[in-house]
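What follows draws every value from the coordinates through simple rules; no lab data is involved. What you see is a predicted model; the values in this text were computed from it and never measured. Cβ atoms are built from the backbone, for glycine too; each structure is taken alone.
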Structure P
Amino acid sequence: MEQLVDTRSFIPQIQVELRYATADNFTGQVVYNFQQCLLLKETALHLRDIQAELEISGLGLKIWDGFRPMAAQWKFWELVPDERYVGDPRKGGRHTRGTAVDLTLVTKEGKELPMPSAFDDFSEKAYQDYMGATPEEIANRETLRTIMEKHGFEGVPTEWWHFDLIGWEDYPPLDIFPH
């Protein structure tokens, strides 16, 4: 079985702000109680390459969510049973495999770049093809998408921040509970 790793152990300079380990998320409550951004080693290695390339331009990555235990996936599904935004846990979900990541771009000082919507916005502003944002926000979203795709990830149409490692469906859901 593939093992989950702490992303910071592979990419010490990456920023991690796990929103679901706090009440600062769309649920208003803590969804899981661990602080490490866990991902499959293969996923973390791809992100390491992205971080290194971004640093050349004075940018970096900030991760909001990585691996999600199955119990958390069920909690999200109970709140938002809409596959445009939350994976059906009966199918395993994407974040439960260690291959999905929610993230954004930051400056080297850690300031988030403006994007067309906030994280976990369930409106059309979050869509990958939303064009009603400012030119700067659209350019930042496209920079993120371009570099993620270049390094083996694919996005989803309804969330500019969500990316899956290509081939994610070949990895089984991991029903473990990190501490």
Structure Q
Amino acid sequence: MRKAPPIPDDRDDASLFRAAIGADAGQVRELPQAAPPPTPPKPKPAAKMARRDEDAARNEFQQMLVSALEAGDALRYRRDEIPPQVLKKLARGDYAAQEELDLHGLPVRTAEPLLREFLRDCRQHGLGCVRIVHGKGRNSEERLPVLKNLVDRVLRQRADVLAFHSPPAAQGGTGAVLVLLEKS
């Protein structure tokens, strides 16, 4: 069974379409114009900078609560890639400090920039181990070792700090910390 070849039609596509849907015979009516869809309400303005500042302050406050060290607590930290034996050697005072910073008795607003500058200078000069004296905080008004907590927080945030630990009593004990820095 063969089909007969289609009969050629010389009408254009638009007229063929109108004939197929019955538009030529008046069977199709045009729909009325629809109203445009409603626009969504504009978002309320938000104070992004204020929210970011509040979030940063909240995170800093939570870190302070979590890391509130007492006067007799030893500072200790090591990156995951640093072997635990390195931390033990720091605790025993096996590493010799190449430089020292004494923050003991300074106000926090003075101590923090001084600490950051000291660490930056030590890194630039290729020092591997330094000692930071922060004191035990026994004479602070808050009865917490404010400088000790500051040093702990700053050291944990820095990418160039490999490990740190409070040294033996003869080298400052819990009133100081030995810090291993990444060499540049």
_One of P, Q was used to compute distance in nm of label points 7 Å out along Cα→Cβ at positions 40 and 80, and the result was 2.4. Which label is that?_
P
*Identify the structure, out of P, Q, from whose coordinates helix-only ellipticity at 222 nm (-39500 (n - 2.57) for each DSSP H run of 4 or more, over all residues; to 500) was calculated to give -8000.*
P
*Where does the value 15.1, 44 come from, among P, Q, when Rg and Dmax of the Cα atoms in Å is the thing being computed?*
P
*To which of P, Q does the computed value 14.2, 42 (Rg and Dmax of the Cα atoms in Å, for residues 16-111 alone) belong?*
P
_Structure responsible for 1.4, with distance in nm of label points 7 Å out along Cα→Cβ at positions 72 and 168 calculated and labels P, Q on offer_ = P
*Rank structures P, Q by mean count of other Cβ atoms within 10 Å over residues 120-127 and report only the one at the top, that is, the highest.*
P
